[in-house]
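**Q** The next part holds the structures, each set out as structure tokens.
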Structure I
Amino acid sequence: MANNHNSANPKVDLAYRRKKNAEDMKHQVISFALMIFLTIVAFIAIGYDGIGEWFKVPFIITLAVVQVIFQLYYFMHMSHKGHETAALFLYSGIGVAALTILTFVTIIWW
């Protein structure tokens, strides 16, 4: 069984895979363009003197979080089926890291 098809017609499967791959590539290109745009916005925000430091730091962190989400879901294919276990471990690690950072920041500030 060299050919592993979902239907009796291999042309239907090939057409579906091509359509799905084209859709995935479109999402990756859009995500890449958005990440480039967010990077440019971050550079402009840092370079602009009219914005206070209290706004710049949370703004840059928010842009970084958005870019990480784009990276995970589109470039690392976390939105596809079959990646649930990897997503569980990844999100657990993010949760532990956030809790650790919150703990140390709380210890230092109070």
Structure II
Amino acid sequence: MALHTRNVYGDISIADEAVSMVIRKVARECYGVAELVSRRLSDSVLTLFNKEPVAKGIKLVTDGNKMFIDLYVLIADGVNVEAVVQSLKSAVSYHVELFTGMRVKSVSVHVLGMKL
């Protein structure tokens, strides 16, 4: 499924994979995030064959002109979890809105553990 929006330039479609790549890049650069975690069995199977899925740890839902993003992450040991979560939420929201021109209604971060 793709994101669809309309502006003065016409109709624009952005693939979910493209948005997932932006989210993944932003999450990897965020201080304190160790890695994104698979949320599906198929992601784990692809990892066995040395192919990392684009949407690993990311769930993206669109409703009209709004996006809802869920992230599943491991946090690095010794950092303030709440600060990392807030930083990740604001960075993802900003970059996705800048990239797509659509509103990000919510970013939910699910911390599944800590990585030493």
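**Q** Comparing relative contact order in percent (Cα under 8 Å, 6 or more apart) across structures I, II, which is largest? Show your work: numbers first, answer last.
**A** On the way: I: 19; II: 28.
Max of relative contact order in percent (Cα under 8 Å, 6 or more apart): II.
**Q** Given that log10 I(q)/I(0) by the Debye sum over Cα atoms at q = 0.15, 0.18 Å⁻¹, derived from a single structure, equals -0.89, -1.07, which label among I, II identifies that structure? Display every interim value, and only then the final one.
**A** On the way: I: -0.89, -1.07; II: -0.66, -0.91.
Answer for the origin of the read-out: I.
**Q** Here's another thing I want to ask about it. From I, II, which structure was FRET efficiency 1/(1 + (r/R0)^6) of positions 20 and 60 (r between Cβ atoms, R0 = 35 Å, to 0.05) = 1.00 calculated on? Each step should come with its number before you reach the end.
**A** Details: I: 0.50; II: 1.00.
The structure behind it is II.
**Q** Still on this structure: With helix-only ellipticity at 222 nm (-39500 (n - 2.57) for each DSSP H run of 4 or more, over all residues; to 500) derived from the coordinates and found to be -11500, which of I, II does the value describe? Don't skip to the answer; put the middle values down first.
**A** On the way: I: -26500; II: -11500.
Answer by label: II.
The numbers here are math on the coordinates, done by the rules we state, and not lab data. The shown structure was predicted, so the numbers you read here are calculated from the model rather than taken from an experiment. Cβ atoms are built from the backbone, for glycine too; each structure is taken alone.
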